[in-house]
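What follows is a set of structures to go through.
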Structure 1
Amino acid sequence: MSTSPASPVRDQRFLRELLGVMAYGELSAFERLSSDARYSPTLRDRAVLGSLAVTEFQHYELVCAKLAELGVDAEEAMLPFQPSVDHFHERTRPSDWYESLMKAYVIDTVSADFYRLISGYVDAGTAALIEQVQSAEGATAVLGERLKAALADDPRLASRLALWARRLLGEALSQAQRVSVDHALLGGLAGVDEAGAGELVRSLTAELAAAHSRRMSQLGLAG
């Protein structure tokens, strides 16, 4: 099934939920990166992650501003998604700095891919916000280069981080499917009924997995 939209959705409930889960994702990313920065092996690494954390919080503020524009309280929009997002992070707690780095890389890039695919179904203003918030090229480049350097310094990391990345992808895709089903998120898209939403989830999952595999290959890891 093609992921091309029939027409952009303007349903406020859908937008509230989409922006709510996005806002909590950005807030969680800020918290995660801030925490992980404390365990950086060098001050340079700490500064890099600290800078990325600041960017995530700025993105959180942008999404909250959009919710306010819609007349929606940001906390109320985020609360329904807090348990599932927190549970995801509990299940994917890194054991060391390198796993933290890989988690940031995988989750940020998969999330960006997901929201960009969804952005084709929303109005132009919301799509522009998604592109601004999920424009992860800079962060992806920084994290990717740091991972490449770590792998070059210790080739034994490769097999461990490849397995960890596969687990992260599986958990992230399962999380996306659960959120979509539990909140009927994709059912709010224009021209998508219940059966179509299920097919769309499968199509999105395949696209996300393929993009992840390409990124792992660029790192020299098996996707």
Structure 2
Amino acid sequence: AGNNPPTSQFLYAVDSNNYVVWEFSVDTTTGALGTPQGVSTVPSFVTDAVPVAAAVDPCDRFLYVSDSLHNKINAYTICTTVIANGICPFANGRLNDVSGSPFAVSGSANGLGPLVVDPYGNNVYVLGTLSNTLSGFKISPVSGSLTALTPATVATGANPKSIAIRGDDNWMFVTNYQSASVSQYSITPATGALSVSSTITTDNYPFGVAVK
């Protein structure tokens, strides 16, 4: 997997009320949203229950959506090239379910929320906002299927709200809303495994996080 930026041709929006993901085309000059090629209306794709967050891998192969009710991750392939058998009749960003999706997260994880794919497209990580956990999965570069990392889950502070990975893929940061802190984790490059590095105290109720 390479460290290439997404092409930004498509936008995906989760709909927690209707349990779907909506897909829009993006005009790369103006940023205007529209209907993808080959369809007459904005398409939607079924998720499991109560989707709350989405992340595209940096190679534009797969989309991952967290389900906060059943604590699973929905996985989709993205049609960026035409496949003649009908799965991808157009290179229009259409979503197809990955075999085995949705993927269950560790039994201790609860209230899945924000998730992120690492800069090289090798792993996906998701926060358990009610269980105070962070779970990681290895991404199959061929199919997009997920396999739990070892350890499958590590602890966060209370009520984690946001997650970010540094561009070199060596460090991850999580804001803990109730703990007034940021958890820092080191990432093992070969495996994606997480190790708790330190906890940084913040002012009250930290929410978002970004890494430059």
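Please treat every number below as a calculation from the coordinates, not as lab data. The structure displayed is predicted, hence computed values, not measured ones. Cβ atoms are built from the backbone, for glycine too; each structure is taken alone.
When you work out Cα Rg over 2.2 N^0.38 Å, for residues 98-145 alone for each of the structures 1, 2, which one comes out largest?
Numbers: 1: 1.25; 2: 1.16.
Once Cα Rg over 2.2 N^0.38 Å, for residues 98-145 alone is tallied for 1, 2, the winner is 1.
Using distance in nm of label points 7 Å out along Cα→Cβ at positions 34 and 178 for the comparison, can you identify which of 1, 2 gives the largest number?
Numbers: 1: 2.5; 2: 4.7.
That would be structure 2.
Which of 1, 2 yields 13 for relative contact order in percent (Cα under 8 Å, 6 or more apart), as computed?
Values: 1: 29; 2: 13.
It was calculated from structure 2.
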Rg/Rh (Cα atoms, Kirkwood Rh), for residues 50-137 alone - structure with the largest value, from 1, 2: 2
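From which structure (1, 2) was distance in nm of label points 7 Å out along Cα→Cβ at positions 114 and 130 calculated, if the value obtained is 1.3?
Source structure: 1.
Given a value of 0 for helix-only ellipticity at 222 nm (-39500 (n - 2.57) for each DSSP H run of 4 or more, over all residues; to 500), calculated from one of 1, 2, which structure does it belong to?
2
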